[in-house]
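Below: a set of structures, written as structure tokens.
Each value in this text was obtained by applying a stated rule to the coordinates, not by laboratory testing. Predicted model, so just to flag it, every value in this text is computed and none were measured.
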Structure P
């Protein structure tokens, strides 16, 4: 359910000193209408984006070091959401808080999986040769005999052929009080685990199936808090050894797995056509391990600064900014939002721009592959046009770029599954930088694009100011472009006095300089 920002929340944010819309740009930025690309890009700069990232860091430092969703009313996530809501309302936007429930999971300590007899062996945690905790595992410290359930040993020649644990009948004759060993295969981990608990298992080991490429331990998820017993995913060799018969084992998992509440923050312009909505979004939450100032304080801060600098713009189309909750739990905030819309409301959204991690320290300049030419995953019609927009923006700024797949790993997923054109930018996460990319962008070969991805070191210092500055300009240019005209997406003409981006819909005799400011020859 959507509710207006509460008076209590507004009072709380004012008490913390939030709500300022002051610009980090020139003094003229505070009063002028940034209704052209060159004026907007003069006022959207990295200093303003960094002010917001600095606030996110302060909130994390004042709490438990994380901005994850679901950590309580005084958590850094809630403070971040309040800061954005208050700032956007002060800038003249209509702000909506959308609360929703979601499955929360946090592992409190390293899990343990060990064989007690006939020999003693501790299996390595979070290791390909060992095991990892299943997300939404229950908690417990249990020692019991391991009992295999309908195992296919040796494994079949085809992956996902094992039905181990998929039917409650598989547990006929299972000894209550034992640990169930089931094999990865043709049904969900959640079904295997719930069947095991229903049969009286005190713990469950789901081990890999055993074919080539399916032997290592894996990080699986139960999708929600469906069991109360500990559950782990193990390497094939570990599971085969423990399920051999007569083996006593111990599993210990200390975790929180329950339903909690979080929120999305949405803010839209008071002007613009309500049946031609342009959306720009970024997830606001971090993982529990750290403050997430790059992932995704970078995208969240960038769209906030763009919105502030566009507060006096009178767009032709309604512009709706979104900061998503519980992205790190499975894109839950954006999925909840899209799922809450009526067919008419969905049809009114013309496009969605996604900005998730746009300041990686060892960056590449990635653009979502809307036309599918690089990866074969094609976005809804219009996604190709958005891709071209960003390609042209970088090219006209003499900056290299390359495509990245619509892999479903960020908040655009719910929109493209609903047929809404999407696009956006990304500077890399756990992927490894190549020698060719070093030639294009600089940086260090053989290291992650973001060495602090999902770690405690994703702090205020974990950002490339160079690429964050460039991408803040790209965010601003794209949002303003589509705020004024979506002619290239859906044929609806924009404001006649707004100069379209070169190469997007018209061939203007100009380009963008290295700052991104528009010029005419």
Structure Q
């Protein structure tokens, strides 16, 4: 027994050393795994910080393009080109490191390696595929700069984005890639021009149409107002991570109709009716003893004669001796026209604005019940003496900034949404935009300054000595069994000043059209 124990001496030491080595290996493995997890978490944190920083940069650019911004920047007025510094704006956001942020310099740590992929031929950049780095920068000063107004810029607390670039969008989403058959164009075709800017009509993006000088210019006769689409690109860096994101945005264009009355349905004329398509804002009209209307330029203004009195997608009754229909266009009534409006989209847009009042709530408290005969399924009954905003004194004078009616007080524009059929009686009044998601029957007079938007048909059915005076425009839709009926001692004047005043109610001065991350 003693001999056997003698031969087993040292086994416990060897087993202990082996166990220690095993535990040490496990500990080292755990430490390595912990370091790996830490690095993964740090990388993830930096990537998320960079991504959120890029989003924050886009938000600053978006806010500073809004017309009401206190730190408004001048938006690019041309497409990017080396001939002028009016096509690209960089917002620079320095941090505490003091590192130079020169996205226009190919040798800079924050070089704009995306610009050459966006198909601006006037920058003189090489056309490279979407997966190929930009080999160089433009050879001339093609940009202007602004300093970020975000909190803590220039300090250790600065947000992670280093720059935001703002350009106009052109009709080519990207330069052709070697793996793709063609670029993508806004109109959905496989060909287009990367020298054509993209416009926003309030509902769709489209290449600048023929006849328009720019997206922001006054449109040709009978065509809608447009606004420029801007593309915003932001680069952010955090730790070793970089993220780039893009946004497209545009200002909603002012909504100006083709005529005093635009109707999708047949229009029936009757009664003592006046419809004047000359723009009251800049035209001064007089009527002689024979009822002939003459309109001339207001002092210091140019009379807009481009609108019709009535513009209809269907037929319009021939005027009789009791109706006065005048406009700068000849004839003053445009019948059986192609219908340019999406009334459903317009109603959905207006009713969703944050400052729109639903007529079922105070101060109106309309009671709207379901009805099989209503376009939108609701009928809101009859209401009298309503105030949909406070109009100015009629006739508006001066036309571009009319004085208050002493009996009503300071003019006040409102957005009011009526969710179904309604009849207004007893001398209602308003200012701004009245949206009726059904049919509108005006019986008993109405004094309104702005836009009346009706999904169905509108009827002026009289009301004794109460007159209807509308300065602005009416946009009426369609119903299968009933025509739009105009009459009942109504006077309707096209007035771009009233429509512009109504447009200020849209608080979404800039609309985000798209957002995506750029693979950087």
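Points worth noting:
- Volume of the Cα convex hull per residue in Å³ derived as 271 - corresponding label from P, Q: Q
- Value 17, calculated as relative contact order in percent (Cα under 8 Å, 6 or more apart), assigned to which of P, Q: P
- For -5000 (helix-only ellipticity at 222 nm (-39500 (n - 2.57) for each DSSP H run of 4 or more, over all residues; to 500), calculated) the corresponding structure among P, Q: Q
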